[in-house]
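In the part that follows, the structures are each spelled out as structure tokens.
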Structure I
């Protein structure tokens, strides 16, 4: 009996907390109290939202739609290769079409914007070996800026036009190399364009002894001539300012690489203005990858 009284007492207290008809309080507060606290939090959160909006507005006033205010990239741009392999490794078997067909498709897709017909329609035929500088006129923006043609056929045997398999079906694969885009970068002076050179990557065999398997790589062919990134493709003005910009490429063709063995390759960009990459950043101005060509 006492248990039921305690239950009714507890139930009554809970109902009074929810709504007390004597004091007309809801959850312990009168209508006036609820109104004041609601008004306080409404003003408080509106103030916070206003401060956030004002801060964002002031920050946006300092930004340029076409050029980043700050660039924290390294002075020397990174390098990457195509086709994309697993962990920068190009491994295939000449006699097994399926082992290299994915590389061919990757190169076809990557080079599709470089088709000569598309380049002629969208970009300019620029004079080589000099920067294509397009200055703004005071506050008047010279946008959109034009870009120079990089025709697919400039890659010669590695263009996929004359040899639609890029040499993979003959054990003479083509590797495409590109520099990362850096706004405003001038990668050469005195009319000398930066160029790519590839060779065997040195490896350590002792405390102070290094070795490289240069005989495994064999002769190389570079496209365009001398494997250069011509100065006419610089400076780069950014994706929004230079919407049709075509990134220059260098193709390296391995003409007689050793079969059935791992070959550690390192490609570097040589320039009279870019600082050589350091061990702290293994992709600054260079890229290393493993190549393995199996005959069966």
Structure II
């Protein structure tokens, strides 16, 4: 086809430049480094490498990463909170509230929620226990205590070791460690202890915090002697004092060491998977122990 005189001559088959996805009337040779869509000069926002479009900047941090990637993190990968002691305060409050209810209501409340395998409970007038399907006792027993000395000692210990551990792990990981350790202690108690032996207290969870604190102290290369000394003294009381459910202490300690190691040593690229995977494995062990013991008692 002939061209009109004076018109610019364009080689046939030469493709035109793409148009900006936000301004279709503007051709551009630049693409967003994240989504790779074409963007015009008006839409270009400088990034650490190349340019990004406005949508990617709004969704991310402007650096090619998600907004959470630029947030400060704890050693274990948790989010640094404005109040790094909040979960510990809540746990102490729940334990104190449960103890006040125990004092107010009496044995009927305690016997309804403590950890017992399978036995006739005179106050309730019936056969009670985890083997009777009352699995909730594995959890509720973690918040009950037998005396003023029992709860004062446990809450002081929880406050002393819980606060720095919560700061180091972050709220979610700290709460997971506490819950899984407590359940590990409850599971081992149910498996080994006499079925008519009631057990209660936050000691299983607290021993889990002990174990995780030892792992964290070693990871940070701090002096471990104070932690080891306190742990040894606690274990002496565990095995040297009567009426103490040593099974809960050992179960919580083992669970805390396993989960704590995963929390502080997991590689960054698979951190959450390994951390919560370790929690899941301990929980599976608790379920297995519970099923085995229930089969023995029924």
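FYI, it's all coordinate maths here, none of it is from the lab. All values derive from a computational prediction rather than experimental measurement.
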Inset, instruction - Taking 23 as the value of relative contact order in percent (Cα under 8 Å, 6 or more apart) derived from one of the structures shown (I, II), identify that structure. - result: I
Legend entry - Of the structures I, II, the one that 60, 22, 17 was derived from, the read-out being semi-axes √(5λ) of the Cα gyration tensor in Å: II
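Starting from the value -18000: which structure in I, II was helix-only ellipticity at 222 nm (-39500 (n - 2.57) for each DSSP H run of 4 or more, over all residues; to 500) calculated from? It would help to have the intermediate numbers written out before the result.
Numbers: I: -8000; II: -18000.
Of the structures listed, the value fits II.
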